[in-house]
1. Computing distance in nm of label points 7 Å out along Cα→Cβ at positions 121 and 257 gives 3.7 for which of 1, 2?
2. Given a value of -12500 for helix-only ellipticity at 222 nm (-39500 (n - 2.57) for each DSSP H run of 4 or more, over all residues; to 500), calculated from one of 1, 2, which structure does it belong to?
3. Can you say which of 1, 2 returns 75, 48, 33 when Cα extents along the principal axes in Å is computed?
Structure 1
Amino acid sequence: MIAPRRFLPSVSSLLALEAVDRLGTATAAAEELALTHSAVSRQLKALEEQIGVTLLRREGKGLVLTPAGADYAASIRDYLQDLARASLKIRAAGERSSLNLAVLPAFGTHWLLPRLRRFAESWPEITVNLATRLAPFDFAREQFDAAIHFGRRDWVGVHYLDLTQEQVIPAAAPALLPQGPVPAEALLTLPLLHLESRPGAWEDWFARQGAAPGRLRGMLFDQFAQMAEAAALGFGVALLPRFLAEAEFRAGRLRPAAAGPTPVDGRYALVWPELRPPARPLQRLIDWLSAEAHPPR
């Protein structure tokens, strides 16, 4: 249920207050909003009367927000951003349905996007919007219909659709390993690049090769793309997901540092909230990705 009209100020008055708070003067706010100074003053006065709280006070020839006014301006700034995003979303989608996905950047770029191209061909009336999220979040607080999750089933309150198991490949710049792939033990003599969200990844990889890991030193990154770029520049060996490593191999920027991909624990999954049934666009995507990830034999 929408709040009573008396609690819903006009967007124009909210824009005026936010602009005064951000720019410091009513004159600057008027210039940004393409209004006269008196029009901005009227908007602010009407807002104060409607809210019933003093939001601004005069200091010399200028206006200063009261503590209540500053708090209110901060709150409505978030509202105005949400309103702008909602308007952009519907403007970009036009008459089509839209679907908002939170994705892991490397997986989204190299695994999901090529498949979404085929999804778009099958369902041209659905627009899929992507935004990056590196960790689980609260669907009640974020404007996403679904997300890509990696690891165990530790995201509470969501449904899961398994997409693919992780496989990793050590990769290095051609100049770092001109002779090509080497035994696992030989990599211990080289700097090894690490990802913040995958602690112990190198230790696990060496254990799967039957090699003692020793001291694994090297740079630390928060995204695979940065780590792959550092590897291409010769900073060390990166342990990359197969979908990203093979893209770098095709581009000639990296080459395998060891023979073959290694399956590791952890799977990629599409997740969506349990508390609400998926809307039709999301259900289309769930069904389509299910067929993509688990084709009939």
Structure 2
Amino acid sequence: MKTVVITGATSGIGLETVRLLTEEGFHVLGIGRSAMNCKRAKEHISSHNPNARIVFFQADLMQQRDVLRVAEDIMAYLDEKSGGQLHALINNAGCVRSWYMTTEEGYEQQFALNHLAGFLLTHKLLPALQKARGRVIMTGSASHKGIKIRWDDVMLRRRYNPLTAYKQSKLCNILFAKGLNDRFAHSGIRAYVVDPGLVKTDIGNKETGSLVNLIWSLRKRAGVPPEIPAKTYAFLCRQEPAPEGLYYRHCKEKKYSGQVTRENADRLFALSERLCGLCDDTARQERTKAV
């Protein structure tokens, strides 16, 4: 039985993807922000499928200490229950903010959760992904088009715009996927981005101001239910051999921004390693390969 880890697994797209994957026979490890949300999500999944193999882990992925803790817990679980192998990691957790807010590390919260959390978690689960020749899937957005990374102020501290911060984080998702493919495709790992489109979820209603809350409440009415994009995540987990594309919507490969280049992906990879304190880890890995 193949094991899949998914973040943001207790509501919206994440919960529907968990439901679909467990129905298809995958062993799913979900990550949720609170113990209560994890409990409710597990009860929801079990009520639809009593035979579902689902385990939830609690972690606030906004904070890197929690990413590191849950990654250690999951690696121990994989070693015990799944032969140390991870078929797929779905980095789905994300947020929207109305104003400039920072994490414990001082990082802008949309950049921290929408990009850095997945970057750090992927790094820590990489040995299990490599063992399974697995897949990494990011939740992206068409909003990654028409924007560039603000390399001189990636946290947008000098002039913060919440929509710009969100769009930039979505461009980071696809640049990270490209960076993974450039580095690890030769060893069997494949990375993808799913564009779910406009979906009826509560992402714009969580910890946002009254204006963003109202706008999102009105806008999401035109969205599709979460089970629609969930099919694309299941498709990318299920397909054998692993698909060759990078950016998918409705189970089909789509065009993406011209900003998705090797140069930008490498630059983001190096920046993210520094922001996550992974430079020493990377150096050790490179030395091990050389030996």
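1. The read-out comes from structure 1.
2. Here the read-out was taken from 1.
3. Going label by label, the one that fits is 1.
Every number here is computed from the coordinates shown, using simple stated rules; none is lab data. Values in this document were obtained by computation on a predicted structure and should not be read as measured data. Cβ atoms are built from the backbone, for glycine too; each structure is taken alone.
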